[in-house]
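Please treat every number below as a calculation from the coordinates, not as lab data. Quantities reported herein were computed from a predicted structural model and do not represent experimental measurements. Cβ atoms are built from the backbone, for glycine too; each structure is taken alone.
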Structure 1
Amino acid sequence: MDLIDLSTIPDADDRFVRFLDDVCQTLEFDHASYATFNPISGAVQGFANYSADWVTHYMTRGFHRIDPTIHISRKSIAPVDWDRLERTTHFQTVFANAPDFHVSERGLTVPVRGPYGDIGLFSVTRNCPATQWQSLRKHVMGNLQMAAVHMHDNVMGSNLSMSALRLPSLSQREREILQWVAEGKSQQDIGDILSISHRTVEVHLRSARSKLGALSTPQAVGRAVGLGIVKPS
C-alpha cells in the first residue's frame, strides 16, 4: 500500500494545500491534512501542510501502514479525537519522534463518506493543553465538518479523481456488459442482447476484471458499482 502526496503530481492544483492553510489559520490549528484511498490499489493519497521533514520521516518509514489515526478513522462515521485512541505500540511508533518535527499527537479526524463508497479523512492537530483542546474542538466542530466535506467534494470533482487517483477507465462495451451482469443476465443472455458471441462477452469481462483488479466477475461488478461505473440492480 503506497502513500502518495498528491501535491507532487504534475500540474497539481495548489488550491488544496492553500485550503488546508486557511483552515488552520481560521480555526487555530497547527496542521491539517486530507487523505483518501484508491479503491483498486488501496494506496493512501492526499495533501498535508506539515513540514517537508515530517512528511519525509513519515513516508520513508511507511507509517501510513500502521497509523491508527488513519485506520480507526477510516472505519468510523463520527469524528475521531486522537486523545481517545489507545496508546498502542503502533501509535507510539508513529508519534515517538513527532515533537522533534513540532507535530502534536493531539488531533482530530473527520471522516467523509461519498455516494460511491469513496472515503475522505480530514485531520487537524494542535499542540495545547487538554482543557484548551476540548474547548477548541467544541467551538469549531461544525466548521471543521463543513471544511472536510468541502475538501472531499472538491478533490473528488477535480481532475485528480481520474488521473492521480487512477480510477479504471473501462470501455463503453465493458461498462455495458458489467451493467447487464449486475442485472442478473448470463453471458449467453448478454451475447444475445448485444448480438455478439458469448466468447466475446467473456473477453470483455476478462478485460474489465483486469482493469478493476478483481479476481472474479461478481467482485468486478461490486467494485464497478462502488465506483459509480455501474448502477446497482
Structure 2
Amino acid sequence: MSLILQIETATNVCSVALSENGNIIASKELQQRNVHAEVVTLFIDEVLKTAGKQYIELSAVAVSCGPGSYTGLRIGISVTKGLCYSLDIPFIAVETLEAMTDGMIAENAERDVLFCPMIDARRMEVFTAVFDAEGNRIKPTSAEIIDQDSFSDLLQTNKMIFFGDGAAKCSEVLGTNLNAQIVSDFQNSARHLTKKASEKFINKDFEDTAYFEPYYLKDFIAGKKSV
C-alpha cells in the first residue's frame, strides 16, 4: 500500500495530486505564473480533504525536481522537504522531462514515434530530452538553442512529437518538417509523476531530504534591477 503526495511546480503550472497504489485519487492545479508560493500548500490541504485522507497517512512525497523555473523548483522542493521532515517519510524526486513524457505517452496511442518534451528557457532556448514510446531515453537532458538543424538526424527517420511550454515557440523552425508534430496545448501536471513515483517507492529509491538540490541544469543568473 502506498499513498504518495505529488507536487509539480517546475513551470507556470502549480499542480498537486494524490496517488494511492499508483492510481490518482485527487488532484488540483492552476496554470498561472508567480502563484506557486501562495497556493501550493492550500492545494495540498484541498487534495487530502477531497480524498478523505490525513497527512499522517502519507507514505511519501514526490516532487518534480527539474529542470525548469528556478523559483518554482525551489518552492516545490522546499515544501517537499518540510513535509518529509515533519512526517518522517521518504522524499522522492522525479525529473520533470521524464514525468512530462510519461504524461504524453499515456495520452498518445502512437508507438512508432519519439517524444521530445520542451520546457521554455530564454529566447529560443529550451530544456529538453528525447524518449522513445516506452519511455527510454534516446537523447540526454540538455539546454538547447533551437534552430532549423535541431534534431535533424532524428527527424530524418523518425516521427517526433514536440510538446511542453517550450514547443510552441519552436514551431516555425521545426514545424516545417513533415516528421515533426508540435503539441502546443500540453500542460504539466503532478498527475504525470505517478508512474515514476510509484516505481521509486517500490524500489526504495529515495533522496536525502537534507541535502537534495533541484536539478537546475544551468546556473541561476539574477537579473539586474533598473535604476
3.2 is what came out when distance in nm of label points 7 Å out along Cα→Cβ at positions 9 and 137 was calculated for one structure; which of 1, 2 is it?
1
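Thinking of 1, 2, which structure, once mean count of other Cβ atoms within 10 Å over residues 89-96 is computed, gives back 14.8?
1
Kindly point out which one of 1, 2 the value -14000 was derived from, the read-out being helix-only ellipticity at 222 nm (-39500 (n - 2.57) for each DSSP H run of 4 or more, over all residues; to 500). Show your work: numbers first, answer last.
On the way: 1: -14000; 2: -8500.
Of the options listed, only 1 reproduces it.
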If semi-axes √(5λ) of the Cα gyration tensor in Å is computed and equals 40, 17, 16, the structure in 1, 2
1
Which of 1, 2 leads on relative contact order in percent (Cα under 8 Å, 6 or more apart), largest value
2
Which one of 1, 2 has semi-axes √(5λ) of the Cα gyration tensor in Å, for residues 113-200 alone, as calculated from the coordinates, equal to 21, 15, 12?
2
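Between 1, 2, which one scores greatest on distance in nm of label points 7 Å out along Cα→Cβ at positions 73 and 177?
Working: 1: 4.1; 2: 2.6.
Largest one: structure 1.
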As an exercise: Rg/Rh (Cα atoms, Kirkwood Rh), for residues 121-168 alone, calculated from one structure in 1, 2, equals 1.19. Which structure is it?
1
